[in-house]
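Trainee: Got some structures for you, see below.
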Structure P
Amino acid sequence: MDDALSSRSDRAHPGDGPIRPGPSPGAGLIVDPAQAPALDRRFTFRHAYDTHPLMGLVALEALAERLQAGFQCRFMAPSTDPAVPFEHAPRPADGRTIREVFARLDEPGSWIALYDVQTEPAYRDFVWQVIADARSWLPSGERVLDVRGFIFVSAPPSVTPFHIDGENNFWMQIRGRKTIHVWDRNDPRVVADRDLERFILYRSLDAVRLDDAKRALGQAFDCGPGDGLYFPSTTPHMTVSTPDWVTEGDGVAVSIGVVFYTESTLREAHAHACNQWLRRIGWTPARPGVSRRLDAFKAPFGRLAVAAAERLRGYRPTLSFLRDANEP
């Protein structure tokens, strides 16, 4: 892997569709063949999207102004503590406009996220190009569902707090530098099984918190423009940007996560639902992701449990369970 991406211990809805056949990935995404990339484990890669015109600050400001009308921008108060709850607001606390936010973007601690950028046609093409460039790493014949894009723009010192997501993620550094910290998604010492199930079923992050004991279990990747990291669904992660790389006129960090579900992700989500039911009757089930065969066995029972809860108790399924409704 390129030396620009170095690892150290932490002591260290439109557009769903099948993966289409095509040539091997071009310059868009490059992985060291020694890593044997697969969707159930993380791997590093290099990309060429840092020079894409849609990723420039002028283009991102224009995008943010359009997305703000649909409440697709999020703002976080300045913080350097990755252990705080992942809470953000749809408008800046000080009432600034998008134009004012970008005019002062290099002020320490600035942080804005642009959600679901694929609702804009040009950015929809962008996120699907990323998936196209990754096609040879994705399981043959398995559908990619609900590809989305999330762009994070900030000035150090800034953090994106410790959390988990339901989607798989191609995370790419576009501008400036960040350190992304990741943990083993199968380690119950980082996120307990019950808390993982609560996230999948209810999108609750209340118990997903960073502490000193967990810090030592993670791995950190120092990233500059052109560096990327893939990690699968429910991988605990956070990002930190420190001001040591900042020079005059260059103090803004930009990263993007291109996220998606697959049929395997759906099976895991339904296996989580099955596990919660098994736990209620006194069993201690193995967490999904450990055995594909066991997940495939549990998934139909989890699907029935979700459907029954929806009919009998008014349960509203989270995004983890709705992707199959979006298949073409």
Structure Q
Amino acid sequence: MPERKGQYTVMLSGRPTILGFASVVGKREGEGPLGRGFDMVFEDTTLGEKSWEKAESAMQREAFTRALNKAEISPSQVNYLFAGDLLNQNIASTFGLREFGVPILGQFGACSTMAQTLSLAAIFVDSGAADICGAVTSSHFCSAERQFRFPLEYGGQRPPTAQWTVTGAGSIIVGLGGSGVRIADVTIGYITDLGITDSNNMGAAMAPAAAETIAAYLKDAAAKPDDFDLIVTGDLGSVGSDLLRQLMERKGYPLGGNYTDCGLLIYDRDKQDVHAGGSGCGCSAAVLCSYILGKMGAGELKNVLFIATGALMSPTSTQQGESIPGIAHLVHLVAMEP
């Protein structure tokens, strides 16, 4: 059963386990340094669909199907599905997953959604409310640009602080038993807002939330950053990652060489024109469901803190001059002994 540990952290004593996971991405992501680790790379941004939004739904459908197949689970065995994306009313999730007939709870945590969906799936399984749950998350560069910024035809210049929304999706199946990676703890973050208003500087908006959540977990767990093989944030990019290091130093938890960011891992910033790195909730989802869990399965990583970060903005809030609140959720992953 889940147990409170400290102020913000939930310890999952029932050992919910990742039974299967899968990632699908677009062409640019497949050309990056992690390209060989993804389950599927699409060469066409529309995936053969009539719109970018339909394409994003197709990515969710593909990722969930592949995760089910790897777990050797049928949709009818999944009790609940937690899914989310960046589009209004979570339409990528709604239309991508409607055919499976699984009870679903739509989630919006902006780019923190992978950690949010995975946390809820693990808590449901650990509490006994479900035997098997699924977590699915996606983003698409073209659909996100159309909703949050400008039409692609506008051709506006992107400042150096801007990040590239990842075209990708990740899915994880969580249950009890198995010998894979278990979800040991989760820390739910709270909204942090330092007044950032520049929508082309997501890293600065989200870094304070990441710092608050990581520090909260380390305090609750009586741990220090060096205790982990890897600490990886969702998509702070180069600007946000540098800020996070400074903030953690001030909090007395300096981050060392075991810290990195999904937005820095997924692209080669020297060869691919992505400015400050990757973003979008498909960023951390795709990296988690390929590179991170792959290394844990191979025994190269055993103790990982995964912190997905989100900017809780909308076109309406931006047009009304609101600041960009940030949030971050943490999942502690441990590779089980064979």
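Computed from the coordinates by the stated procedures, all read-outs in this text should not be read as laboratory data. Nothing here was measured: the structure is a model prediction, and the numbers come from that model. Cβ atoms are built from the backbone, for glycine too; each structure is taken alone.
Trainee: So P(r) over Cα pairs in 10 Å bins from 0, in percent, computed for just one structure, reads 6, 29, 38, 22, 4, 0; which one of P, Q is that? Don't jump to the answer; show the numbers that get you there.
Mentor: Details: P: 6, 25, 35, 26, 8, 1, 0; Q: 6, 29, 38, 22, 4, 0.
Of the structures listed, the value fits Q.
Trainee: Please state which of the structures P, Q yields 2, 9, 17, 19, 19, 17, 9, 5, 3, 0 when P(r) over Cα pairs in 5 Å bins from 0, in percent, for residues 94-189 alone is computed from it.
Mentor: On the way: P: 2, 9, 17, 19, 19, 17, 9, 5, 3, 0; Q: 2, 10, 19, 20, 15, 12, 9, 7, 4, 2, 0.
That value comes from structure P.
Trainee: As an exercise: distance in nm of label points 7 Å out along Cα→Cβ at positions 102 and 222, calculated from one structure in P, Q, equals 3.8. Which structure is it?
Mentor: Q
Trainee: From which structure (P, Q) was log10 I(q)/I(0) by the Debye sum over Cα atoms at q = 0.18 Å⁻¹, for residues 30-109 alone calculated, if the value obtained is -0.94?
Mentor: On the way: P: -0.94; Q: -0.83.
The correct label is P.
Trainee: Suppose you compute distance in nm of label points 7 Å out along Cα→Cβ at positions 118 and 206 for every structure in P, Q: which one lands on 3.1? Spell out each step's value before the answer.
Mentor: Values: P: 3.1; Q: 1.4.
Comparing all candidates, it corresponds to P.
Trainee: Right, next: Upon calculation of FRET efficiency 1/(1 + (r/R0)^6) of positions 246 and 302 (r between Cβ atoms, R0 = 25 Å, to 0.05) from the atomic coordinates, which of the structures P, Q produces 0.30?
Mentor: Numbers: P: 0.00; Q: 0.30.
Label of the originating structure: Q.
Trainee: Could you tell me which structure in P, Q was used to calculate Cα extents along the principal axes in Å, for residues 174-309 alone as 45, 36, 26?
Mentor: Considering all the candidates, the number was obtained from Q.
Trainee: Another question, if that's okay. Have a look at P, Q and say which one yields 2.6 for distance in nm of label points 7 Å out along Cα→Cβ at positions 142 and 294, as calculated. Could you put the intermediate results ahead of the total?
Mentor: Numbers: P: 1.8; Q: 2.6.
Going label by label, the one that fits is Q.
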